[in-house]
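What follows is calculated from the coordinates using simple rules that are stated; it is not laboratory data. A quick note: this is a predicted structure, and the numbers were derived from the prediction, not measured. Cβ atoms are built from the backbone, for glycine too; each structure is taken alone.
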Structure I
Amino acid sequence: MELAFYADPPDTFKVWKDSTYAMMAEAAKRGHRIHVFLQQDMALRGRDVSVHAAHIGLTGSEEGEWFRVKGMQWRGLETFDAVIVRKDPPFDVDYLNATYLLELAEAKGARVFNRPAAIRSSNEKLAIARFPEFTVPTLVSALPELLRAFHEEYRDIILKPLNAMGGAGVFRVGPDGRNLGAILEMLTANGTRAIMAQCYIPEIVDGDKRVLLINGQVVPYALARIPQRGEVRGNLAAGGVGRAQPLTPEDRRIAETLAPVLAEEGHFLVGLDIIGKWLTEINVTSPTCFREITRQTGFNVAGLFMDELEKAV
């Protein structure tokens, strides 16, 4: 197959932990051709969406130069067997516009995973509202008075922006309300930007669990990302330590409930975030943790991804 990865610049990858690299390495092992394009490499001419894609080869090294560019070429997205969306958030206006271009390419026959309309309709924080049976009390608002009232009611809360990743901008405000005003001013841009407030979940000390769904299949291991040094965030990007572990019954119940629903909507790869028995996020842009789970358990997550992709195309 010829695979096109819509991603961030490859020279920024931390390949020892990068899930996109894991996908590419598995694809290369199977003899598939790998191409990469960036957001700015997309062009619309009339109704045709093309990309200035780099055909790359993997060197086999995880240090230094891990890929070589074999050539650059303008190609219609429909000429690839699959287009794999791996662009990291923030889900800003440029990301939004890219989903429109990808959707136009779909109309010409491109096979895009995850489907751009599905990504666009599923804010990674707000999507949990579709499954209230699995969530703690939550408020989304830009209004400081509502957010203050939420804190007054629940006393120990988490505040976070709606379009960031990696734990960026996540704050815990305890019963004393320390710095609540300043945090609200910053996160809401003085009451003009909606944010999310959730009850603090004490089980975070045991990890923020990433559970992966691939084409409706549930990966049997989660990566519990455990906060360190007094942190409230378990995200690996925020210094959390990842511990792979079998799914708990609660993890599996959530995953098996959501998997067929999300797959039907066009979400080929999803990363659920679960703390204790509570669903906190549904990640659909560029879910990670492939390499950590594989390294610690031997379960080949990228292998399952590629098996399912080969079936789908």
Structure II
Amino acid sequence: MKWSEVCIHTTNEAVEPISNILHESGASGVVIEDPQDMLKERESFFGEVYELNPDDYPDEGVYVKAYIPMNSFLNETVQEIKQSVTNLTAFNIDIGQNEVTINEIEEEDWATAWKQYYKPVKISDRITIIPTWESYTPVSSDELIIEMDPGMAFGTGTHPTTVLSIQALERFIQPHSTVIDVGAGSGVLSVASVLLGADYVYAYDLDDVAVKSTSINAELNQVEQQVLSRQNDLLDGVDVQADLIVSNILAEVIVKFTDQAFKLLNQGGLFVTAGIIEGKKELVKQNLISVGFEIIETNKMEDWISIIARKP
């Protein structure tokens, strides 16, 4: 399939309304190329930004790009986009140069181009995550390698919330333990748990794509016999007794099943939670305490919080 890349050269002020126009025109997402991004200080530790090319950015202003399927209505769609952007001046919005260019993109090129931005990343003392398409030689004898085939749905496991979760697993998982991974996503925490000594991990996710992704990544890392990936709504109906439960999802979701987590944990078991923004930290802490947990550790990375709680 062929796609048309619609690129609008505009201003920072116009990015949001133009993005909305593109969404309403059938684009499923937009790309914003702002030269200021190259001036920001970033921690490449997380592997989220790699080797930005100055040639991809305008000297001034911003590129807003969208990808629209090429069909018989394309010309009409582009003309409507141009008119809608021009109309923004009626709302006193500076649209800058307002240059619109069109490029033809092959789907296979577009679908794989994102891979260039993901490289091997060491995210804890022992664990390094590598995309399946990258070669990597371990730098120490005790280094644990997790291969990931993230597709375009769940990322490569290098987000700060995942890093916080894996660092907690590395410090707290005991040999031969049973782990429950709630909201497993790509399965990176499930795989890490086995590599760090767990005997079995029960990986649950409501999204069928996530369930399949977890199974694929477990097999890639040769732990498919120890990672049991199942479709499930949080911990509803689960009766597995665990030594550790890990959940890297939103704070608002975590508080929905803390009581179930408490019941399923063995005495002294740990509940590792992440995906919590700073403003929701107290909400989660108080909820955990209210069902009987003891808070033993709170960690922060960028704007994200991880809370480790123990069942007495």
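The maximum of Cα Rg over 2.2 N^0.38 Å over structures I, II, that is, the highest value, falls on II.
Structures compared: I, II; top value of distance in nm of label points 7 Å out along Cα→Cβ at positions 126 and 174, i.e. the largest, recorded for I. Can you spot which of I, II the value 0.65 was calculated from, given it is FRET efficiency 1/(1 + (r/R0)^6) of positions 14 and 94 (r between Cβ atoms, R0 = 25 Å, to 0.05)? Of the structures listed, the value fits I.
Once FRET efficiency 1/(1 + (r/R0)^6) of positions 286 and 302 (r between Cβ atoms, R0 = 25 Å, to 0.05) is computed for every structure in I, II, the highest value turns out to be that of I. Using relative contact order in percent (Cα under 8 Å, 6 or more apart) for the comparison, can you identify which of I, II gives the largest number? When relative contact order in percent (Cα under 8 Å, 6 or more apart) is computed for each of I, II, structure I gives the biggest number.
Could you figure out which one of I, II the value 5.1 for distance in nm of label points 7 Å out along Cα→Cβ at positions 102 and 182 was computed from? Computing distance in nm of label points 7 Å out along Cα→Cβ at positions 102 and 182 on every structure in I, II gives 5.1 only for II.
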